[in-house]
Structure 1
Amino acid sequence: MTTYRYVVMLDEKNVVAIQALSWLLFQQDKPEEALNLLAKLSPLKDEKPSMIYIQARCFLKLNEYKKAYDCLQRAINLDPSNSTYWSSLGILFAELLQVRRLFFL
């Protein structure tokens with residue numbers, strides 16, 4: 001992770017380093033930091049479904065379901081054959097059902 005941080009420090013527009021570092025941050029339960037890092041690439045990230053997917057996972061971890069859904073829809077529209085994106089959409093719906101059950105039982 002230190003290496004990616006160093007590369008991003010040297011080049012704040014390095015897409016590969018930012019994507020890798022944001023995914024690592026997500027995995028370390030730091031979704032806000034990952035989202036802030038991805039924001040540096042606007043609007044470039046809007047063209048890359050893999051980066052939109054990372055955003056979606058971060059929003060899902062933050063329980064921001066509408067934003068997660070919107071990101072997953074964009075990623076799927078850009079790469080409809082990616083089964084990971086579709087699976088994450090299913091995870092999102094499953095989480096929404098659990099939340100709904102908690103509040104409406």
Structure 2
Amino acid sequence: MFAVSPDPLIAGQHNAFDVTNGTPLTDSWLAFSLVGPGSTPFPSMNLTLALDKPKLGIGPNLTDPDGKLVWNMFVTNSLQGRGVWMQVVQFGRVTDVVDTTVQ
């Protein structure tokens with residue numbers, strides 16, 4: 001299953017986001033929302049994000065030949081205690097929503 005695993009997210013540190021089972025050697029983006037789940041059409045990628053007011057977090061980056069990718073992203077201190085919802089996007093594919101709280 002195409003998935004992203006960000007836990008745990010720690011404020012004030014670089015955090016890893018592991019992507020698995022993506023389409024090999026394909027551009028991938030991390031989209032996130034600080035508002036929550038929703039429904040946002042994304043016609044240029046031929047899909048709908050299940051996020052409300054999504055923002056681009058990281059990307060594009062290519063998955064490896066096994067469809068894996070690891071991103072490192074700094075999470076600001078201002079997000080401590082906040083909920084974050086995220087999905088990884090490839091053309092025509094999107095992961096399930098992952099929700100977490102920044103520690």
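Just checking, which of 1, 2 has the largest value of distance in nm of label points 7 Å out along Cα→Cβ at positions 36 and 60? Don't skip to the end; give the middle numbers.
Numbers: 1: 2.4; 2: 3.3.
By distance in nm of label points 7 Å out along Cα→Cβ at positions 36 and 60, the leading structure of 1, 2 is 2.
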For this session: Using volume of the Cα convex hull per residue in Å³, single out the structure from 1, 2 with the greatest value.
Result: 1
Exercise. Of structures 1, 2, which gives 0 when helix-only ellipticity at 222 nm (-39500 (n - 2.57) for each DSSP H run of 4 or more, over all residues; to 500) is computed from the coordinates?
Worked result: 2
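Taking relative contact order in percent (Cα under 8 Å, 6 or more apart) as the quantity of interest, name the structure among 1, 2 where it is greatest. Kindly include the intermediate steps, with their values, before the conclusion.
Details: 1: 17; 2: 38.
Greatest value across 1, 2: structure 2.
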Exercise. For structures 1, 2, which has the highest computed value of mean count of other Cβ atoms within 10 Å over residues 52-59?
Worked result: 1
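Just so you know, all these numbers are worked out from the coordinates, no wet-lab data involved. Quick caveat: nothing in here was measured; it's all calculated off a predicted structure. Cβ atoms are built from the backbone, for glycine too; each structure is taken alone.
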